[in-house]
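What follows draws every value from the coordinates through simple rules; no lab data is involved. The structure displayed is predicted, hence computed values, not measured ones. Cβ atoms are built from the backbone, for glycine too; each structure is taken alone.
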Structure 1
């Protein structure tokens with residue numbers, strides 16, 4: 001048995017599992033989700049996990065919410081940093097594969113079963129062929145691309161597409177952009193399409209045209225889960241407006257990704273959207289996805305799916321590690 005530790009490290013949670021690389025398909029065992037705020041570093045979180053399961057892996061694949069080109073890694077949305085070689089040595093690993101967290105989600109897409117996805121639009125029986133745009137709001141906004149097909153194998157292109165500039169449409173989105181600009185300066189898409197992005201939209205809609213509220217620490221700032229719950233309950237007008245605007249912006253960004261990548265399929269992941277798929281269906285998401293002028297007809301043929309698998313980042317990291325091991329032989 002070749003035992004590997006798999007990890008998916010986001011801005012809020014650190015998820016861990018073990019997998020046997022000698023198996024035919026990756027099977028996740030001993031999955032745990034730890035709160036990042038309870039640990040001083042990734043090393044401490046990993047050591048806590050390994051001590052709790054009582055097993056010692058030979059190798060590891062760790063997906064992190066940041067670029068991974070260098071040996072010195074700093075997470076984008078969490079004050080954690082580490083050195084690749086020092087972490088491998090501290091955890092007594094023979095090898096350590098690092099990949100972007102949304103790159104890991106993209107690696108998972110071909111390994112998902114029919115029960116792990118919901119078809120939002122298009123043909124749910126269509127075979128998966130690249131290019132595939134993979135994006136999703138969570139602590140931040142992840143974007144990756146999957147190229148290839150089952151016969152020639154798939155390959156993942158990691159990106160930082162969540163940090164492109166926000167392109168508002170309509171008076172309400174321009175007002176939100178002004179609110180965010182007063183607070184942050186540059187406004188990226190991630191400022192809206194993320195957990196805290198939901199809170200930003202909600203606060204901006206509450207503030208209206210009073211930009212001074214953007215800098216007022218007393219301004220209303222609700223938690224994302226509270227906003228979603230209130231919106232789905234149906235009695236909170238601002239919460240419903242917030243979630244509706246979130247879905248509309250997500251449609252625009254998903255359509256842009258599909259055009260940039262030449263995608264045949266768009267896959268939406270992240271911890272937020274699976275909570276309100278029926279709301280997303282009835283929102284302006286589809287309208288905004290198609291609102292690309294002369295290329296609306298092109299986008300009509302793009303399938304859109306939502307991942308409902310509980311741990312796609314872990315599954316994808318396991319797939320990526322297996323692919324790396326096979327390629328090295």
Structure 2
């Protein structure tokens with residue numbers, strides 16, 4: 001007889017013990033009943049413990065090292081992949097590293113000084129209004145552009161002017177705009193900022209640098225063109241365009257605007273403690289999402305932030 005069967009037999013035998021209570025003197029019944037009840041609870045607890053142990057032993061073991069489908073009729077989980085923007089950000093950063101640039105990440109929460117004051121924005125500039133720029137209740141600003149990192153890049157790498165004769169930094173990061181989302185506009189996206197300073201920096205160096213990046217990224221020679229623009233932190237300011245890549249059916253007859261650029265305004269250099277009479281600089285910035293859309297033929301920028309697995313599985 002197993003231990004479990006023995007305990008159940010003892011439990012049944014207690015019924016006879018309970019029957020004896022009526023034959024005892026009244027003053028002895030209570031103590032006798034409490035003794036039997038205690039014994040009954042002890043047996044019941046042992047029975048529950050043995051039944052639980054038996055239940056656990058009956059469970060089919062799981063091989064944690066085996067694929068999911070080996071242990072269950074449910075389909076096996078597929079290995080995930082990097083988000084396309086994460087993968088392309090790594091490619092973009094590597095291209096610039098190979099060109100001699102340091103790479104630092106942009107801040108995702110900033111302040112009035114770095115967002116506007118250090119970039120030569122006038123006090124009454126409309127970009128400071130809540131209509132264009134997000135703000136937290138504490139007054140912090142989710143940056144609307146990676147240019148918010150220019151002051152940090154200039155001050156952090158200023159010693160390089162003495163040792164290397166130049167500052168060369170690119171800053172990829174997430175930015176936030178108060179915009180209505182549609183197929184070509186999103187309130188949250190990625191940009192990449194470039195900053196270069198030396199005693200001999202020129203606008204032609206800027207155009208050659210950015211042209212070289214796009215040609216490397218798309219793997220083909222590209223014509224470029226510019227048109228006048230305006231940004232408080234560059235002077236002169238330009239809008240930069242490339243011919244439509246062949247991968248998108250380009251035949252030299254279409255132009256795509258890729259971002260803004262220009263020579264760093266003297267006031268921005270002064271604010272960072274760099275003498276604009278000695279040093280010159282140029283800066284540029286453009287969207288990463290747009291790069292990836294063109295490279296892979298993505299029709300709607302909102303897909304990047306949608307979390308849709310059918311879209312992400314394509315990468």
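Ranked on distance in nm of label points 7 Å out along Cα→Cβ at positions 8 and 256, which label among 1, 2 comes first with the largest value? Could the numbers behind the result be given before it?
On the way: 1: 2.5; 2: 7.5.
Evaluating distance in nm of label points 7 Å out along Cα→Cβ at positions 8 and 256 on every structure, the highest lands on 2.
Looking across 1, 2, the calculation of relative contact order in percent (Cα under 8 Å, 6 or more apart) that yields 16 traces back to 2. For Rg/Rh (Cα atoms, Kirkwood Rh), for residues 200-271 alone, the highest value in the series 1, 2 is held by structure 1.
Say we calculate distance in nm of label points 7 Å out along Cα→Cβ at positions 16 and 152 for every structure; which of 1, 2 gives the highest result? Write down the numbers at each step before the final one.
On the way: 1: 4.0; 2: 8.5.
Evaluating distance in nm of label points 7 Å out along Cα→Cβ at positions 16 and 152 on every structure, the highest lands on 2.
Source structure of the calculated read-out (Rg/Rh (Cα atoms, Kirkwood Rh), 0.98) within 1, 2: 1.
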